[in-house]
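Taken together, the values in this text are just the output of simple stated rules run on the coordinates, not laboratory data. What you see is a predicted model, and the numbers here were worked out from it, not measured in a lab. Cβ atoms are built from the backbone, for glycine too; each structure is taken alone.
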Structure I
Amino acid sequence: MTTIPATIDDVNAAWVAEATGLDVTDIAVELIGVGIGVSSAVYRLTLTGTDVPDTLVLKLPALDEAAVFTSSMLKLYAREVKFFDELSGASPINVPRGYGGACGEDGASYYLFMEDMGGHRIVDQVEGMAIADAEQAVDELAKWHAQFWGKAEHHVETGAAVSIADPVYRAVLPVVFAEGWEKIQAEMAVHPTIADVAPRWLDKLTEMLDAISAPPTTVIHGDYRADNIFFDADGKVVLLDFQITGLGSSSSDLAYFVTQSLLPDVAAANERALFDRYIAGLISAGVPEAETTGLWETYRVAALFCLVYPIVASRGMDMSDPRQYGLVETMNRRCARAIDELNLRDLL
């Protein structure tokens, strides 16, 4: 079995050749993805060898110990390795080709090689996604959810997904949310709506988890947002980051995408239209219409739950870095928009 490297310093050409099965004779390493994700350290490897790709992406555990702790407890690394083993081939959305990976028994050590998708068009989440791109992303999300509709239980059993109702969320999220909220209050200006809602959010965590894990369920991506979505030359989605694949209501992915990937005024003007477009996409792809009737109310609960993302992510963010500070601030501001305009205080 290929050894799992402790750090990028343990990665050399011989190890890459063993781990991928490629005839690699030399590598050059570049750290990428800073300020976009915090659960992993992401590297671009430029390869020299015979019949090898020009580049591959290598993911290793995060550089921040707190992020590694959270990732191991929530089985993020194991899920992503399993995704490429059993789910990627069934995805109706274009995803990278996997080139091998493994996760240690402790859940805190792992590596994953994948195709480098860096040549595609990128949308900066802080700048916001244009409505035409958002419509395409919603259309493809509906196809993803329809593909796995009612089939998520199997992938929970194999470890490729974790149910939102899993006890690990109820155990871990209160701790990491509280730590993130303390850091945010200490290191950045807090929007008044977030200042009002965050102290009460944990009181409703169990109810929110129950609501967004109730049937009908599907395999959710879990982190469907602009920074994880590229667009190819034909305008189709290229999807990244499969660490939070889970069993849950499809509304959770949709709510996270709409509330966090669009500028607040764009989201406000198009939110219900995007939701209706998504529902039409589900039905067109074969989901029974009767199973879509309660998704708007679940969408509202999911939109409130989405406050967990910036609060928890902040634990591993360097707030002195403008991109990382800007992402957390932007996500909090967009959460505030959703809370105010969708009357989400009513759920507290």
Structure II
Amino acid sequence: MLWNMNQPLTVEQIRQAPKALLHDHLDGGLRPETVVELAQASGYTGLPTYDPVELGNWFREASDSGSLERYLETFTHTTAVMQTREALVRVAAECAEDLAADGVVYVESRYAPEQHLEGGLSLEEVVEAVQEGLELGEKRAAEQGNPIRTGQLVTAMRHAARSSEIAELAVRYRDVGVSGFDIAGAEAGNPPTRHLDAFEYLRRENFHFTIHAGEAFGLPSIWEALQWCGCDRLGHGVRIVDDIGHDENGVPVLGRLAQYVRDKRVPLEMCPSSNVQTGAAPSIAEHPLGMLRDLRFRVTVNTDNRLQSGTSLSGEFAKLSEAFGYNWDDLQWFTVNAMKSAFLSFDERLALINGTIKPGYARLKWATER
């Protein structure tokens, strides 16, 4: 079917495109029916409803409050049902399958092992269960004709005091599925510099890490993440827009931090729907991503939490296509940005870009232009 080039791309069209996803939380991507079934199997009685459709709606509505703190509260339910090896394997496998069905060819799935210990698992057992699930999901996806490459981003909670322990855990599993490290949780009152020991250890070990920064908090969070902690990427980073002004002619003027981020090609893991839900952006159409893309920052597009936002990566791209008029060339640009920024070896990144991503977009562009 031919595509009207004056119309926004649809989710169905975008699903055919090969995509790369850097910022996707494992405990924010469960299927509603899986949450219900795992709750019933484990005896968890805290869900607001046990109807999968109603539960999916509840997660989205509870996440639409405009508050990051309220948004994070929804994870009480998802982590509660992810406390056994069997649950973690299932959730990870379904994550890989669902993303592959959406056209994602590479994903880094992040989660905090310290939040999955209530059932008696050790940190090591949590990582191994997630890896087992991701590999199972990769196998199933390949059998369905949707190959996907997965990696883990092992995450520490910024309000806790286990970041060094979790960093060492991530490095121990660097050759068996763990691609990198992250810190997550509420930014306010929990600056990244509280975890300097962990970041200094990771740098000594030549290990990749990203930091949630510049989402609910402003420029100081971004500056600390980059200049004190030395992160490779910024999780969200949306508040970098606060360091961009305009002259009397309306031309953007970059401050020193924004200039540094752009010059150094620091990847921004932007999550449009999530940012609107948590109040980091007023709407998709007013999201700073549009200006940052125009200014050629290293912008990537991500889902953050597919359950809470009721979204997919194809859905995020469709919203951006409608808001900003993005076409296949723009989507390819975002995807190549993400793949260039992946915590994967250079040769493997190049193989996915030249062997899968560029040919995939070339086919789609040819089909719509002929």
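A value of 1.9 was computed for distance in nm of label points 7 Å out along Cα→Cβ at positions 157 and 181; which of I, II is the source structure?
II
Which structure, out of I, II, was distance in nm of label points 7 Å out along Cα→Cβ at positions 213 and 285 calculated from, if the result is 2.3?
Structure I accounts for this read-out.
When mean count of other Cβ atoms within 10 Å over residues 245-252 is calculated, the result is 8.2; to which of the structures I, II does this value belong?
Considering all the candidates, the number was obtained from II.
Ranked on FRET efficiency 1/(1 + (r/R0)^6) of positions 69 and 109 (r between Cβ atoms, R0 = 25 Å, to 0.05), which label among I, II comes first with the largest value?
Structure I gives the largest value of FRET efficiency 1/(1 + (r/R0)^6) of positions 69 and 109 (r between Cβ atoms, R0 = 25 Å, to 0.05) among I, II.
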